[in-house]
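What follows is calculated from the coordinates using simple rules that are stated; it is not laboratory data. These numbers come from a predicted model, not from an experiment. Cβ atoms are built from the backbone, for glycine too; each structure is taken alone.
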Structure 1
Amino acid sequence: MQLLEIKERIESNIPTTFVDVIDLGGGDHIRAIVVSAAFQGLPLIKQHKMVLDLFVEEINSNDVHALTVKTMTPEQFAALG
């Protein structure tokens, strides 16, 4: 699965203000940084599940071997400076 496909799927399914998808090596170890107001008030595990649920088929088929997710609200992202 291409990085752009991952980014577009996230943006199409979660209202985001920022998404960055990075290949950590080999094309099957990927990190997604997702900033969304939809994460407001949700525990971190539920935020991650929102993103990971979009890729269940690819993860189960090993098309994406490892998808690491970093989620933040816009306020948390802005606080990073």
Structure 2
Amino acid sequence: MVYYVYLILSKKVNKYISYVGYTSNLSRRINLHNNSKGAKFTRGKKWKLIYFRKYYNKSNAMKEEYKLKKNYKLRKELILNYIKK
């Protein structure tokens, strides 16, 4: 089975908010976040997918999700690259 680690972004006034997660069905998961049925933190906001990576093992996906959640420098870099486009 394929798993995805993803980073989504939402803009609140002049501030960007990001969320990292993992899933086996990326489009369904993003849809749940945007319809306020995803994680509690993501409810009530509109999200854009700005980064994802594919893994063929759930354990590896979960490890990478944890690393991305804790690596604020990399998250900021990914967000800045997205904003510049």
(request) Assign the value 35, 21, 14, calculated as Cα extents along the principal axes in Å, for residues 17-56 alone, to the correct structure from 1, 2. (result) 1
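From 1, 2, which structure was FRET efficiency 1/(1 + (r/R0)^6) of positions 25 and 41 (r between Cβ atoms, R0 = 35 Å, to 0.05) = 0.55 calculated on?
Values: 1: 0.55; 2: 0.95.
Considering all the candidates, the number was obtained from 1.
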(request) Could you tell me which structure in 1, 2 was used to calculate helix-only ellipticity at 222 nm (-39500 (n - 2.57) for each DSSP H run of 4 or more, over all residues; to 500) as -10000? (result) 1
(request) For mean projected area of the Cα convex hull in nm², the calculated result is 5.1, so let me know which of 1, 2 that is. (result) 1
